[in-house]
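Q: Before anything else, here is the set of structures, which you'll find just below.
What follows draws every value from the coordinates through simple rules; no lab data is involved. Keep in mind the model is a prediction, meaning the values are calculated, not measured. Cβ atoms are built from the backbone, for glycine too; each structure is taken alone.
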Structure P
Amino acid sequence: MAWFFSEIEPTNFFTITGEQAKHISLSLRMREGEELTLCCGEYVYPCVIDKTGKGEVKVRVLGKQLCDSEPSVELVLFQALPKGDKMDYIVRKSVELGVKRIVPFLSSRCVSRPDLKTIEKKTARWQKIALSAAEQSRRGMIPTVEQAVSFETAVKMAGGLENTVVFYECGGENPGKVLSPQTRELGIFIGSEGGFAPEEIETLKENGAKVATLGKRILRAETAPVAAISVIMYITGNMG
């Protein structure tokens with residue numbers, strides 16, 4: 001069933017407008033009598049399309065129930081900027097797997113160093129990708145993609161979280177030893193193609209981060225966050 005987000009609580013007969021209406025009627029070609037779901041806050045609202053018209057779709061709300069698709073762990077991905085369009089893939093897959101926020105950052109080994117104007121454009125595109133991925137995976141909220149920050153700022157941001165783990169290509173503890181099933185708030189750091197500089201790992205450790213490994217194989221920059229988030233969701237009981 002098609003899944004959409006609404007900022008306004010839908011009740012009785014509700015009208016969907018704007019890009020969502022265009023997507024429903026033109027892209028998906030949905031018609032009267034077909035069902036869709038609207039998600040607003042902690043609740044989801046099963047609906048049936050009553051009428052489609054120019055720029056709007058009217059639906060009849062069939063009910064209201066709690067959304068149970070969000071993981072128990074609030075996960076923040078601190079991702080060093082990779083080259084090319086790899087970040088598009090990282091955003092999409094991270095959202096599908098359950099991340100709550102994504103914070104791109106510039107580490108010392110990042111090859112990609114876009115200027116502010118480019119970063120703003122990229123961030124806007126990544127947020128659209130996050131929305132699309134949240135709808136596709138039936139999330140209960142739209143994860144936020146923040147504007148890229150420096151490594152130092154990312155470390156400070158992570159300091160406000162209960163737990164922080166950096167996945168280091170040169171080794172570390174088994175994730176099962178540094179995380180527990182009861183983990184409820186976590187920030188994870190993933191490097192770019194060149195990985196982390198040793199001094200960056202030391203800075204993270206000095207600020208309370210634990211160092212973990214994803215195995216003896218060296219993963220690509222876009223593979224590592226997918227593997228790390230999957231492992232975390234399994235450890236915290238969010239895979240079943």
Structure Q
Amino acid sequence: MNQISEKIVEDLRLTGRSEKADWWNQYLKGTIPFIGAGIPEIRSILLEMNKVEGLDQLSMNRQVGLVNRLIKGRFAEQKLAAILYVQLFWLGQKKNSFLLSLINDWFDERYIFDWNTTDWLSVKILTPMINSRDPHVIWTLKKWNRDPYLWKARASVVSFAQSSELHANGQEVERFCDILIRRQERFAKTAVGWVLREYSKKDPEFVLAFLSKHVRYTTAEVKRNALKYYRQTPRT
């Protein structure tokens with residue numbers, strides 16, 4: 001597995017572009033280093049590696065070992081490779097409870113410590129889990145929502161933003177946002193703004209009511225994002 005993970009990193013380096021790495025390094029202000037490979041390139045590397053090595057046919061112990069080596073990696077693209085591996089080869093094939101336990105460990109071990117990795121994890125893995133309507137997923141996210149670790153708590157809300165079940169889980173979303181908006185960290189609050197922005201497309205009054213209720217905790221950034229799609233009805 002070490003050889004395979006090393007080969008993936010080698011391919012990432014060959015694919016990466018320095019100008020793209022510089023842009024991301026500056027954008028994330030050095031929070032995590034980048035090689036300069038995009039999501040499509042990382043996906044292609046994994047699919048090609050699967051053709052050559054039969055990754056998805058290996059024992060689960062060996063696959064888990066590979067994924068954990070990637071998520072522990074220094075570079076953002078290594079972590080994204082772990083996330084895409086789960087999406088490509090495990091999502092919908094393995095039990096959600098298994099995947100959630102694995103991801104929970106990633107957070108607890110602090111292998112995930114930036115918003116970019118957190119948000120890709122949320123969109124690529126957690127959102128489809130929510131869409132599966134598995135009650136265990138919501139139950140787990142409810143626990144994460146109150147976790148002291150910022151990035152685990154952020155994932156509990158960001159995962160709903162692009163979900164087809166966003167409005168079906170309206171009560172849970174409101175409770176989750178109620179917890180995060182009261183936190184001091186910027187990236188707890190911006191998760192709320194992102195979800196409210198999507199929620200406003202169908203229920204702008206809900207968003208206005210939420211912002212009014214939590215005005216003392218709401219930053220200008222949150223308000224701007226939450227109201228991005230809001231259109232006030234002209235008075236006659």
Structure R
Amino acid sequence: MEQVNLNSSVGNWVAAYPQTYRVFEALQIEYCCGGGKSLEQACWDRELDPKQVMQQLQQVIAEDEQSTESWLNAPLADLCDHIEQTHHAYLKEELPRLTEIVTKVVEAHGDSHPELATVQEVFASLRADLEPHMFKEERVLFPAIRQLEQSADDPSFPFGTVANPIRMMEQEHDDAGYALSRLHTLTRDYQVPEGACNTYRAMLAGLRHLERDMHQHVHKENSILFPRAIELEGARIPS
């Protein structure tokens with residue numbers, strides 16, 4: 001536990017101990033886009049006792065110590081592969097599936113639940129942003145990071161430093177985080193309304209899982225992959 005404390009950022013907590021995301025999810029503490037806040041500040045923002053949250057985190061770490069997976073020291077190429085094969089693959093399959101489900105739910109329940117029209121609009125916008133976002137990462141940023149790590153020579157990129165596309169990706173992460181927050185609010189924390197059919201329940205379950213996966217996905221990029229790539233590039237630039 002000496003690596004992180006109340007002054008450490010929430011993102012660093014999850015980077016050091018990935019299993020702690022479960023606590024942050026349950027307490028609705030942002031650990032991806034807002035992962036730069038210290039644990040103490042994030043707790044006060046949620047009107048939570050930082051010491052009690054620390055106890056929960058320590059308990060999760062102790063219970064799950066054997067299965068801890070950390071990407072802090074793994075090759076950056078491996079982390080890029082993991083993100084593509086796990087989170088990108090999930091989105092490529094799930095976004096079209098959820099689009100169909102949301103459409104069915106709006107058609108069946110839109111009259112009695114007018115907020116569903118906004119849910120459909122926000123989700124469609126999120127999908128429209130995420131698909132080109134993944135394309136840019138897979139075709140531009142991730143290959144550059146792999147080249148930066150694996151090339152014996154200092155690589156030259158048409159976009160200059162990797163920090164430039166990283167800034168763009170982080171801004172798009174913020175936009176996605178805002179959309180997910182709106183979906184969370186519009187669905188009243190994914191609560192199943194009275195009389196909801198199984199398709200309605202499937203939609204809420206899918207949106208909840210999408211939010212959870214996106215939080216882990218963005219955390220791995222914002223708090224681990226991107227800072228390590230910028231640090232690596234900085235170390236290779238002659239002073």
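Q: Among P, Q, R, considering only relative contact order in percent (Cα under 8 Å, 6 or more apart), which has the greatest calculated value?
A: The maximum falls on structure R.
Q: Assuming 2.0 is distance in nm of label points 7 Å out along Cα→Cβ at positions 31 and 183 as calculated from a single structure, say which of P, Q, R it is. Show your work: numbers first, answer last.
A: Values: P: 4.9; Q: 1.2; R: 2.0.
Corresponding structure: R.
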